[in-house]
Structure I
Amino acid sequence: MNNYIKIYNANIITPFGLLKEGTMIIANGKIAEISAQNIAVEGALEINAKGNYVAPGFIDMHVHGGGGHDFMDNTLDAFLTIASTHAKYGTTALMPTTLSCEKEDLLATLHIYEQALAVNTKGADFVGIHIEGPYFAMSQKGAQDPRYIRNPDPTEYQEILAASKHIKRWSAAPELPGTLEFGRTLQQNDVLAAIAHTDAVYEEVVKAYEVGFTHATHFYSCMSGVSRRNAFRYAGAIESAYLLDDMTVEIIVDGVHLPAPLLKLIYKIKGTNHTALITDAMRGAGMPEGKSILGSLKDGLEVIIEDGVAKLPDRTAFAGSVATADRLVRNMVQLAEVPLLDAVKMASATPAKILNIQDRKGELVKGKDADIVIFDEDINIQTTIVKGNVVYTKEEVKN
């Protein structure tokens, strides 16, 4: 890592708007200066942005894999390859995410995370583990393995929480017996609780929200909407997230999981401050189309990747995303017709705030981590910088 990096001739996306033809100075992994002037810095690595956008790096708070690997392969190589793969598409920080599995496999993933954290220097920064499952509604299991879906078990989740200080998020169905106590435990451990794979009605979501379930995982996917029970209509988890003003949501903007009208609706109601863009990517992200595996190589589910998404072999349902962060931002601009600066915010500042890491990530502000992405008008990534370290570039830069 160079102690000093100078990025010039840049259209810099700041929290205050677009600074045209600006200059940014990076010193010792932090943003040292943002200026309208072309500042001279002796000995700095110089990057000519050539009029392209310089934005805060994208933060993917829900990702399972990429580059042919899944975090639940439980190898160091898998962790590092996924981090470097997503960095090529503008992700500077990500949250490794698990699937419903045996407790022993999950504990192994937590152990490998510790190892990877210490040696991950060539890819996106790891910002904590997201445990997705196994406490889900069987009726909304999606591509989660039904063999492992179960109700919250205090003995089990207490042991898991004690095993790692890096668990920062846990997704569960709020209507299950024991989920409210589980939510209280997560809150006591400073773990973000999220509703997911749920058939909950509004009244159940509100109770969960009150004990800390303030976020909705892959909004709309595997989630209840309006239903009828004994002739009476009930609002589901989707309507609940809209009605609870401060509940945050995350959306898979691969252009397949959610059509343009729903993207527009979410943007209109939840807005940029409460909506985060995620890939929810499996191992097929950044890979050619064809057969793949969802989950671990040991006992994962065979899927087929085509039309920009992973599907079950019989093509009856989606089985995972193969999106990358650049695609999320591009689709919000092109499909949802959202202003670029708003789309970037939903991919950077908003997830940083949801994960409570906004003190160091998510915005191009003096003193924060130099997590930076440079891209052109079509969101094609030119350079990715993580903590002042150039981890990907399409062109050579000069000293």
Structure II
Amino acid sequence: MTEAASTGPATRDAPWPVAEMSEKIAAWVDRLGQVWIEGEVTQWQVRGGHVYGKLRDLQQDATVSFTVWRSVAQRLTSEFSAGDRVVALVKPNFWVKGGSLTVQVFDISHVGIGELLERLERLRRQLQSEGLFGLDRKRRLPFLPGRIGLITGRDSDAEKDVIRNATLRWPGVQFKIHYAAVQGDRAAAEVTAGIEALDRDPEVDVIVVARGGGDFQNLLPFSDERVLRAAAAAQTPIVSAIGHEADRPLLDEVADLRASTPTDAAKRVVPDVGEELAGLDQARARLSGRVAQLLTHETDRIAQLRGRPVLAAPERLVDERAEELVRWIARGAELADRAVEDRARALAEARGRLTALSPRATLERGYAIAQVLDASGTAGAVLRDPAGAPDGAAIRLSLAAGVLGAVSTGEATQSR
């Protein structure tokens, strides 16, 4: 290919090579730069941290492939999947070798309903991280509230359903109603004000927020952060009765109890007087039966006790114990007599040994104990040597039958 042919227009005689045409297309596309586009995600695949997918036009039959490189994908704060409506900042790229057009995504976010869902999901994660959805903070509803606070639309079916069903179940139930817009721009502020006002009322025991269902956008006020914060801060138990199953508002998660419909809320908040009376009758019947059974059992026990021999002839027990007592008395007397005899015998033996060892026994055999008296007449030591009694010394002689005074002559006789 000559240079003239590559710079001039393509003709039958001077056609462009495929590569040249592809390069020119790539150059034209590259000059487009970055653009914002809107479409529906039809394919979203993650491989190796990169995202490969397809984006389809919302009105016409047109689809383009896109790539989100890992560095961009890591900065995304939302999750995407097929069916999401998005707006993306892209740069078109024409692949010369393959002859295909792709776009490189630099930023992507939800739009429309998807954007709302994204905001709600972020709020859900935030409140959940703060513990506002935790079961441990859910408060039990009172068994029979004295007064029910009701937040609902004026003359709404939800108001009629709650009041009618609650009154049928318990005719004496009382309500304090706070009317508020339940959709639109004013709804969130008015519902929040209603929760705060009823929570301040000491007569209100439980607060019911009721609405008879609706589409997703009409229910958005019940996912408003102001409403959720007020419900979480309330000291009075909150019942959410929005009546929508497909897209549950976040108030269902924060409230202490979620009711599927306003009618269900009335049944959950107020007990059925008929059921309670029937329960009382059943409890009374069970109590009476139990008491009768207990009395019958105790009567049978008393009859069995009275039929025992010990109670049929109670004197028999006394007689048996009397005979046993006589035997023990006789045995005790016998043992006491024996002990006295043993102690008397031992005493006599001890007296005999004492007498045999006593000096008196020696005196009774004719001996005497001699003691010298001093000037005051006091007896001194026992004389064992005649030298201890000089001539004229007064002597005291102790005999078996008494005491005898004597005077020493001073003469000593040799004892043989």
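Brief remarks follow.
- A value of 0.90 for FRET efficiency 1/(1 + (r/R0)^6) of positions 140 and 356 (r between Cβ atoms, R0 = 41 Å, to 0.05), calculated from one of I, II, originates in structure I.
- Value 9, calculated as relative contact order in percent (Cα under 8 Å, 6 or more apart), assigned to which of I, II: II
- Answer label among I, II for the case where FRET efficiency 1/(1 + (r/R0)^6) of positions 76 and 308 (r between Cβ atoms, R0 = 30 Å, to 0.05), calculated from the coordinates, equals 0.55: I
- helix-only ellipticity at 222 nm (-39500 (n - 2.57) for each DSSP H run of 4 or more, over all residues; to 500) derived as -7500 - corresponding label from I, II: I
- Taking mean projected area of the Cα convex hull in nm², for residues 220-323 alone as the criterion, the largest value within structures I, II is that of II.
- Given 4, 12, 11, 8, 8, 7, 6, 5, 5, 4, 4, 5, 6, 6, 5, 3, 2, 1, 1, 0 for P(r) over Cα pairs in 10 Å bins from 0, in percent, calculated: source structure among I, II: II
Taken together, the values in this text are just the output of simple stated rules run on the coordinates, not laboratory data. Not measured: the values here are computed from a predicted model. Cβ atoms are built from the backbone, for glycine too; each structure is taken alone.
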